[in-house]
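Given below, in the form of structure tokens, are the structures.
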Structure 1
Amino acid sequence: MHGDEISATERVLVAMSGGVDSSVAALLLKERGFDIQGVTFRFVPPRQGGREGAPAGPATHHVDRAEAVCRHLGIAHHVIDCTERFERMVIGPFCERYAAGLTPNPCVLCNVFVKWPSVIEAASILGCAHMATGHYARIRRDGARVRILRGSAPGKDQSYALYGLSQRALRQTLFPLGSMTKEDVRRFAEQAGLPTWDTRESQDICFIPEGDYRVFLGQRLPAQPGPIQDTRGRILGTHRGLAFYTIGQRKGLGIAAGHPLYVIGKDMEKNLLIVGPKQELRKRDLLVADVNWVSLPCPAPGSRLEVEVEVRYRTTPLPAELRVRGADTVHIRLPPEQHQAVAPGQSAVWYRGDVLIGGGIIQ
């Protein structure tokens, strides 16, 4: 477990999602002698984000599963309603950014503005000095600085969505699963008889349980149809509203051409959806704002760093030169042969080896 500097006599509040990962995180901490309690949050009410008549979403089922795990472990379980905060800090901005032509990452918003603040607040009330989650990432405490490292298991690293966390939040955080694989976790859970050992791993956004963000946005944003235009100015069809398309999208455009076309841009003033061949998607230079420096303090403006950059969750890290423009803005240049399709609104996160250095929002 990463956080061996933490005394096992201290109380830890474990964020329990109702899945196998957070269940095993709680079990590991209990076995190591920590005094633990579990907390589960309601982020969305039942049926939110689904079609009329659809089954209830995760707002009830995950609470029941987390409660069953806590009973099995013999620990206290607390349930806290965060639906108002989640609506205000995640769902609202998610819709607003899509309406502005961006492609936001709601998990980043949730971690920074809802999940960590909510767990830390609850920990303070319950007398817990630390909090823990089931993320596949690692913590390293180097003097006064807390660093985030990738999870050890290949293909199971979740550090990308954690880049926005503050040093204050990280000082209270434990990641018990940082050196485990998913197979390790499931095997450990089954051997311990945890009721969540075979819980299916969801790939959906939690407030869009059916996985189609366009259906969700259609319930919240007005449709504003407009022309689809290629890079030569030819009108090829009609879009249903710019918010319902994302940069790099190929399917679902409703246009015919002699070669594949992708969404390469949006003209918000003219309500134009711009399409073109794949090579026109690729960008070499990125401007990144709202930067958070994690594993080192912000370098002086003008500083240049050699890093590896991920421009979207679970994409291949690319070597890049990063130039610091200010406390919260950087310029990233990719090698000529490594141009990437990037979507404004997504997060760029940079590393050196396994160490997460920082991240921000692609402009």
Structure 2
Amino acid sequence: MTNRENFISMMRRKGYEHVPVEFVLCPHQQKVCREQLGAEDYEAYFGMPWRRVEDLRLKDHDVEKYRKYYQKPLADGADIDLWGVGHEKSPNSMHMTYMRHPMEHMMTVEEMKDYPFPDYASADDSHQAKQVENIKEQDLIALGDMQMTIWECAWYMRSMENLFCDMVTEDGMAEFLLDKVTELSMIRALSYARAGVDVLFLGDDIGMQRTIMMSEELYCTWIKPRLKKIIDEVKKVNPQLLIFYHSCGFVEPLIPHLIEAGIDVLNPIQSECMDFERIYKKYGDRISFHGTIGTQTVMPKGTPQEVKEAVWRNLDIAGEQGGLFVAPTHMVEPEVPFENILAYVEACRTYAGKTGCKK
């Protein structure tokens, strides 16, 4: 099988010939990778199966216009993202920020309507089809990555507390904001689909370490129909498009709803929050999975052999038909020993379990 054939067959649970590797390195680990391996492009060095296609390019989108929405000015050095969300830097994290919410003090739908949302309707998509073509010519999977699709994008602007209050009280502000974000996400998703990507990666964190973030009723009322609307429309463009969906944490009660919404692959199945064997036995005939190797436990705290055994155990659970793109469940942070990253790669490349792959 080619790389593309192997990946798609594995994700469709139709068998596979080799186990691909995938992970995201924090800046510190990227530096270690350059120093120890001479790898400037670690995705290419390790032969990862996909490459990302650039999102729509916004025209004349000056984020400085969002500063007026902060009653308390942003801290010096803070960044403002494309949605106007302020990110004040944290001295204790490589990638987490203290988030500020530009819609936090809004009281009416009219105020929300005046907000300068990103103008994706007039954005430039001319680069996307060419990037897809170039990626596929290299026998790689073309990936459209737009995690933070509905819920996260909305609460980042409004604040989680306020958006939950809006939803529970059925305030029109919740309906307007979630509809607006869905509308803009739809434009981005359809652009990726029309450009010909193989995978569209959606997602919103809807789980916490031991429980779901909201009730099933709230999720099914406010989030699920909007997610399904996006997936339905992109699959009209390309019925073979693989929909990956990301949510950290415990999400088991919501998995049936995600399946009904149309996802094909669930990421990351945190081993600290859910048991992969149990989840696979219950849902593995309907969806596939990506992740399962804990970045809170075995990756930072295990031995290289324990990392390998975790990889092999989960691949054995999925079996010869596939359905698991095994990978660390989150960004690989500085506390992960570099030898454990190499152990993960070696485990994938030497797996000879139920697939009949040769060591």
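What follows draws every value from the coordinates through simple rules; no lab data is involved. Keep in mind that what you see is a predicted model, and the values were worked out from it rather than measured. Cβ atoms are built from the backbone, for glycine too; each structure is taken alone.
Side notes on the structure shown:
- Parent structure of the calculated result 1.8, given that distance in nm of label points 7 Å out along Cα→Cβ at positions 87 and 127 is the read-out and 1, 2 the choices: 2
- Taking distance in nm of label points 7 Å out along Cα→Cβ at positions 175 and 199 as the criterion, the top structure among 1, 2 is 2, with the largest value.
- Source structure (of 1, 2) for distance in nm of label points 7 Å out along Cα→Cβ at positions 39 and 287, computed value 2.9: 2
- Ranked by relative contact order in percent (Cα under 8 Å, 6 or more apart), structures 1, 2 are led by 2, which has the greatest value.
- When percent of Cα pairs over 37 Å apart is computed for each of 1, 2, the one that comes out at 19 is 2.
- With mean count of other Cβ atoms within 10 Å over residues 119-126 computed over the structures 1, 2, the top value is the one for 1, the highest of the group.
- Structure responsible for -11500, with helix-only ellipticity at 222 nm (-39500 (n - 2.57) for each DSSP H run of 4 or more, over all residues; to 500) calculated and labels 1, 2 on offer: 2
- If log10 I(q)/I(0) by the Debye sum over Cα atoms at q = 0.09, 0.14, 0.17 Å⁻¹, for residues 15-190 alone is computed and equals -0.44, -0.96, -1.19, the structure in 1, 2: 2
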